[in-house]
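Multiple structures follow.
FYI, it's all coordinate maths here, none of it is from the lab. Worth saying up front: this structure is predicted, and the values here are computed from it rather than measured. Cβ atoms are built from the backbone, for glycine too; each structure is taken alone.
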Structure 1
Amino acid sequence: MKTFILVPTAENIGLTSACLGFIQALDCIGIKANFLKPFSQEKNAAPSRSSALIAHIYQRPQVTPISFEKINHHISTDNIDDLLEDVVSLHRQISAAHEVVIVEGLTPNADQSYTGQLNNALAQALDAQVILISSADINAPEQTAELIERHLRPFGGLSSARTAGVLFMRSKGLPAETAQIPVATDQNLRLNDYIDGFTSALQRFAPLLGSQQFPVIGLVPFSATLSVPRTLDIARAIQANWLNEGKADQRRVQHSSLISGRIEHELDKFIAGELLIASSDRSDVVLASSVATLSGVPVAGVVLTDSEKHASDHIHGFVEQAYKAGLPVMRTPQDTFQTMQQILHIANEVPADDIQRAEQITRFVSSHIDFNWLKQVCDSKVQPRLSPSAFRHELAQKSIAAKKRIVLPEGAEPRTIQAAIICQTRGIAHCILLAKPEEVHDVAKARNLQLPDDLEIVDPDQVREKYIAPMVELRKGKLDAIQAKDQLQDTVVLGTMMLALDEVDGLVSGAIHTTANTIRPAFQLIKTAPEYSLVSSVFFMLLPDEVYVYGDCAVNPNPTAEQLAEIAIQSADSAQAFGIEPRIAMISYSTGDSGTGAEVEKVKTATQIAQQRRPDLKIDGPLQYDAASVESVGKQKAPNSPVAGQANVFIFPDLNTGNTTYKAVQRSANVVSVGPMLQGLNKPVNDLSRGALVDDIVFTIALTAIQATQK
């Protein structure tokens, strides 16, 4: 499934029309597409026109965009991550059973300075390719090229794999005959000759613009015919009152005329498609319009201004037959000059209920889109990337579906309590706090936290005795009842016993305990899974564009080649469990055969072992970090590698390298990291950093719940 985000360079350039055209073009080549408008920019909470039009024309299910108020709240509180998670959720709702999703980007305007930042974040969150929607002046290629380059910079520029091409809307400088309306839905009127000439002119200023790397998808002429509003739209815009609505939803306003002189001198204006504007005391204008209507001339309608000085309403009785024939007549309290100004400045938007005009525009735009390019880009294979927002969404959804019980041995710790409340409320997991109930309630009261009624609190003193005998049995002669009772004073040990006896599905600790305190009981009581010989760890690194998996960064100081291969396989399985298609790089200080030494040989051997054990996985090494992660470097240093330049699972040769790299990336790039998540145990136990934030604990609880489904 592919996603394209249509990003406009300015207001009023036909963004909605472009979205409609792409949906139609995709339908024409047999690709079922849906549409997503994630954000509303309307301050008055008005319904989404584009979503309504898509629903009317294509009967595709739509979702309600996130409101302007909610966007502003998240932006002002620097909480874009939650906003993007909501977008991912909307995307998941409408993408089912569709091959392509067209996303409407935000339109730049002076009042909303964040639109560029949010469009970039949207593209990253949805792993979407960017199609720029821009105006064009055939006679001004330099200005057009500069405009395109400027708006593409936040997305990586013309050469970026994320930028797909540009569609020029309402293009100026084209002959009038190019604006013909297609008759059939699949008719193609693409202006190849004009596109070729314009592209050549553009490339003098931006060589990649119009190339295969960043093509001109279409050159859509401006069409005055498709910009004609209905009389109904005029009435709504000037907030007029109807004297007779007639066929206002069918009549179109080709032109507006002010009737100020004697009626016999103005009769040439009473023609089809003309909107006649006159003062309310001009009964003769209503009469003349009625005569024209009954003579078969469908004037667009009559607007009577200055309603407080209107003539007698008896006049309307004389024109009843014209009213029945469909003559629209409206009245407004505004004076004539104000009314004319309002009509002249009406936004050229397609109303949600003007289906006839919308369908014409849809066919018109679609007919100028390059169908061959569209087929190629939809068929092309692009490495999927799981964005941080999508990862967080997947975490929440999978953990909610898992319905697992997670024990939290640090039950009275404030951050842990707050995380448990969040998880319990959102259904991420059923949390069990190991602590004295009065201590938990005191902490909650002091921090004004509301404990859910179903949040389980277990007093360690009330349950400890029942775990002594099972613990002695599990340790098989390595400790007696007195020693077991003493060790069970530690709530981490107590929680681990609950896990060992299947009373809970997972354990999370470490907010105030060391890593050793958390994982030692797991080694002793839970032990490794039968298919593994060791326990290792991974961090999920939430980089701006993609989620990376780093292993091992917390457990094994200096693994052997055999162990390193096992860590790679464990990490690949963990990645898959969380929706990441693994591309595994075995990291070293040299790439391929460029270096020698014991450490390089260890990584080479580990790579071979992992490849032999799991031929289904993409694994390569040794690779330097830049060769593994940067496409241009990967092509240069390892051109035949299936992983180089696109790795998302990084296996480090030792703990020193792994831990240092994870912390360097985390701190230097201000990257959120989730973990360490332990892998290889019979049952999930996970450690927290002692500086963990509430969100970190929530993520780790969700990870643990999902791990519990992998048994």
Structure 2
Amino acid sequence: MTLHRTLRSIGAAWLVAGACCAPVGAAAQTTARVYPVQGVFWDEREPAIEQRFLRAQDIAGLSQQVRTALDNAFAGRTGELTQKTAGGTFAVSFHLTRMAQYATRKPDGNLEIRTPVTGSIYFTNVQTGEILFTQSDTNVALGLVAARDSAQVPAEVDKLYASALTALIAQLCSKAGQQFQPHAVEAKIAALQNGLMVLDGGYQQGIQSGDSLEDEQSNLIRIVYAGAGYAVAERVLVDSIKPGMVFRKYVVGKIDGRRRPRVAVVVDQAAAGFSREYLNRMFSEALGQQAPFTLVQVNPNFTNLLKTVAQHATLSTSSTAQRETPDLLIRLRVPDPIHYEAKTNLAFRTVRGFEANAYAELIDTTGRVLMATSGHDAQKIEVDNGFDMDPLARREIAVKNALLAVARQLGTVAEAQPDAAPVARVDANGIFVATPAKVYPQQAPGYLLRPTTLAIGGKPVKLLFPMAEATTAQREGAETRIAPSLPFGEQRIPVVAGDVFETLQLGAVPKSAAAFSLCPDSETLGSVQTPQLENVASLALAQAMPGNFYAPEVRELADTMINPGTSFRDRIRWSVPPVTACIQLVQRVDATGEQCEEHCQQNLTARYTMRVRENAQVTARVGLESKFRSSGYEKSTTLQAVNSLVRSDLIDEARKLLSAVAAKLVFPSTK
């Protein structure tokens, strides 16, 4: 009955088709049920949520309102959550992610107030920790305060917040009830090998590496490797196993047969007034199934959710099995938008400009940036006599549009492709694979696999069987040494010549084997600073990819979000290689004077340089300079507005110059 506010701790050609087994049905008739959680969850430390208002609310009443709305939305689909039913019953919970207020002065002097309140519904398998589905929505309450009653604005805002929250609970629960239509993907144990289970379904049937599957008795297994038409699983919570046992997982949406690595979104930079959870949810739901990834949702309130479930459900949280960590990260950066208001030649009219950008990088567990993209939104609105939407509302629209744009860009990424190399020799010096025409990145993660023939359904079937996780070590001539790490199964299988090392290829191909990161100490010269410089430079380097680009600093960010407190088995098993070279950014931007004709413009000179630095020595550098004029403005425009307009122009100029600089960059060892 409590309202929860505090966020706490939080290869071979014959294997490609994967013709191991008969395809499994992707829509078994087993029905998933939900367990409505009575409560509202939010982060008590989040400034994008109106804490003062929430602390004054009727806790028990709001909790009951959520429970009633969920019961109504899922009538006939609810069920008890017990140890026996946990595999097919999802805890459904309500989470607040953002509250805002906007005020607009009307021509009659009255004040129009809008209070958008945003929330999300999470569907969580508390036994595996997986979040199957999320649904977000916003409700906006609208009110009017007379000009003479301006002292009543705070009370009116609270009344509107209460109205929007009440409406949102009903609206979002109803929408989630309509959208949550899961179906089961089933796979049968076809054979046993080294204590592992070979299942008759793989990624073409919707079963991916890292997935957790359960049977009717809530026995739990985890996929350690998924081929096209088969998968290999290990025990997690299982009494006994035998061929013929059927395991399942639930999915929402279509299965497209693509290989989908597990990806989690981590928000590194959030514009003021936007919570990280809000930006994460909006971006993740916009991305959806467009990109060839399995999105691993992160609920920062998972610990509180689990405690609440334990208070009401017949389920021991001590036996909950935490989920596998993601294979990849999307680092999302949403800097503060730029806003300016410039005068026109009409005394009653101004032009308001809003520019928002969002940046996304795909990063693996070595800290290597695989690719990057960005989204952009720019608005120019003519405003007469000051009458327009609240600038904060315009700002929100710009941020949302930029997020949607970057999600669309990332949705066009090509599917990850397996890259296999045969083991050439194994001796006292290690395991070596033949790589005469390829260079792996440092410590690239992959699998050691053995070509195996198993009797399945009375017929011999050839497949690649996983022996261990492994990473690339160093290249020696036409070979690369491989370092095995985590073995699979009951016994460690010795690697022999003829086995296979497989890794996934995704994103841009580096132009050289050089490894670099961004230096932490950029240098700023001149009188004007370029906003979002690091974001723009990272984007340029990731798209040009002059070598292997690493972002080791992402580790600290990811570890705060991906850990046992947010339902993962552990933190990510990082294998970040030592990177001695870095790119130092140098900017020199000067405003050289104003030129006024029909309109005024600022004359600007911008020079951007990338220095390759290693062991405190600059070993190479590339720089480009341009002279340009800012966008035009009226002479009477304020200095603050001119500066904001120039900053907007500078981002565009920096994009062009830094992209050209990154494309020309060549590391000394690769010249």
Structure 3
Amino acid sequence: MRTVDLRGVLADGSIGLAVLGLVGLLLLTRRWWGRALAWVVLLSFVLMTFALYEFVSVFDSLYALSHVGFLSDATFVGGSVLHLRHPILIGVMLVAGSVGVILAQLPRVSWWRGWAVALGLCVLGHAVMPMSHVYDGWRQRHAIHAQASLLPASAKLKSAGTVGAEVQEVFRADLSGKRWLGPLSDRPNVILVMVEAASGAVLPSLAKAAKLKSSASMPRLDALAKRHLLFSQVVAHQRQTNRGEYGILCGDYPKLLSDQSKMTEQVYGDARRCLPAALRDEGYTTVYIQAAPLGFMLKDQFMKKAGFDELIGDAWFEKSYARTDWGVDDKAFFEQAIERVVELHDRETPFFATLLTVGTHHPFTFPQGNVLEGGKDRRARAFRYADDALGDFLEALEERGVLQDTVVIITSDESAGLVDTQVSSVRLLAQSWSFAIVMLPEPEVKQVDSLYGHVDTALSIADLLGLENEARSFVGRSWFRDYESPRSIFGGNTYARRVIMWTPSEQAIVCDETFDDCKRYGMRKSKFNPKIEGKPAFPRERRLLAEVARLTRSGRAGMDPSDVMALLALDEASIAASDGKRLLTGGQYLRVPAGTILRVGFDIEVEGSDAEVELHQDVFLNGRERFARKAKRIADGQRWQLEYEIHVPTPSDQLVVQLYATTVSGEAATLRFRSAELSMRRGADADPRVNVLVDDVSTAAH
């Protein structure tokens, strides 16, 4: 066992022994309720420990309390939480814990002495053993230690002082470089494909050049990249899809610190002008296609505000070879999406289509029994499956003549890293490593190794199409221009709670979200393969990174009292009996200030021959259920009106309002939404109560 692992064992031991001591105290009550509480405490700890283990194995970082709200979202739970990697292990742990509490005898004095000695040794050993910046934080401390050491960034982060023109350069469009490509004539179509969580390391040639080994690969995509334009070092500015997509589509930095996403804020406020809206104003038909449900993360509303004319999500895909709550597998996704793309191509107007896959997201969706060469685990097999699906899609586009007048851009929404190394700095920076492949109607072959970012995507597409006025409304530089000098580029990692700056001098500055701990790393063969040992960052570097991080948070802080947010973008939805339980809205993750009264209202009518729908509506705050109406049955010709207020005396960063529907009678039902709204106003008292104003089923008026 290495020293770094010993420190982690001592951390886990100190927390585990503390919980065991609490269990012992509850047993000393000699009452049935004391033993029952001991059982609850121990099994809760077992479940939390197992959840941390699962989270680390997928996301390579400790679980942050800021993400607890995801546990209240049906799409997240059905898509990831219920697809455990080690189900037998948790079963054994729960049974062993239950049997242990049931059979446990009252702890004696000798037991308490041994417990105190063990706890003291663990706490002392953990305190005196220094942290190593070489290895991952999750190997050296328990999640509870990590949460206790990180105050919310908003509590500490203030203006870091002026750093002059450097900050101004970060947030403006830079078209000063010498153009080496474009502008293209005849207004070509544009297809933007985002492969869920793909890292630059999935392209074997890039991994080899960076002297890194990847746990997953896409060899067909790598071969394609060698025949077109390849941007090998592109920064993915944040983890999580909604943050990554916002930066790509809107040409603006996402928030670099853990906070409510800008995509969410755009829904209830004035929206930033994004690339789809700019292209729509230039005569393009705009379509957004994703495999996952559109209601999750408010995509149904954000994408409309961003400028997409048509939205296609999980419910649109009738065929699948494999399916989870996250959506259809990648092969089925591309096979059906191509038909819509060809229809768009056959029109007289140009189109902009954005496609987002989901098969390479945990639990990694592909048909059971599918065996692919080079797939060592589920994640690796999912990427090989996606590689074949994407390759077939591009070949079909060529066969059907779409590529003759279409630009295709392939990148990722975020990066999962996917490098095989125990060095924490390498793993962290790899989780910001993406790429971009650009296929032109008249193919050009070139590899560009200069550092760019996802934030440059919108500006680059507008620049390629000759829309310089539109390009100037975005942040960044054009991929298709050469610049005299490099620039600083910024990223964040909400899972690892880190903020990063790549400097023009080939350095990476890495800070925690409090900016108390900042290290400077030199680079080796790649901008994402730093040297193992970091040195303390210079004060000016820390100030610049802190100031940029602060300014990326300068969007709206929360809903104003006058704001009313639509919870559904649809006027109606068709729910087939075969759909099962379907999520209609959820995943908002809104910030609610203390002293707020929430008002939620739904007015829904049901139509359909002999149809009956079972509706489920609930509200969660910080992962805790505050309101629920379960199994509310509404028949054909009936109308359900529900309106209530929730008093929120303490602040919350995780408000989720959900509505599910299941057709329980008849083949299908149509739900018509007369209203579905959320509003906030000040005035909550200390009593966190719920007031139901209307809960009525009546005959619908026609």
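Which of 1, 2, 3 yields 3.2 for distance in nm of label points 7 Å out along Cα→Cβ at positions 280 and 528, as computed?
It must be structure 3, since only it matches.
Consider the structures 1, 2, 3: one of them gives 2.2 for distance in nm of label points 7 Å out along Cα→Cβ at positions 272 and 400 as calculated from the coordinates. Say which.
Computed on structure 2.
Give the label, chosen from 1, 2, 3, of the structure having the highest value of percent of Cα pairs over 48 Å apart. Could the numbers behind the result be given before it?
Values: 1: 35; 2: 23; 3: 17.
Going through 1, 2, 3 one by one, percent of Cα pairs over 48 Å apart is largest in 1.
If distance in nm of label points 7 Å out along Cα→Cβ at positions 128 and 232 comes out at 2.0 when worked out from the coordinates, which of 1, 2, 3 was used?
Working: 1: 3.0; 2: 2.0; 3: 4.9.
Structure 2 accounts for this read-out.
Matching task: -9500 is the computed value of helix-only ellipticity at 222 nm (-39500 (n - 2.57) for each DSSP H run of 4 or more, over all residues; to 500). Pick the structure from 1, 2, 3.
Of the structures listed, the value fits 3.
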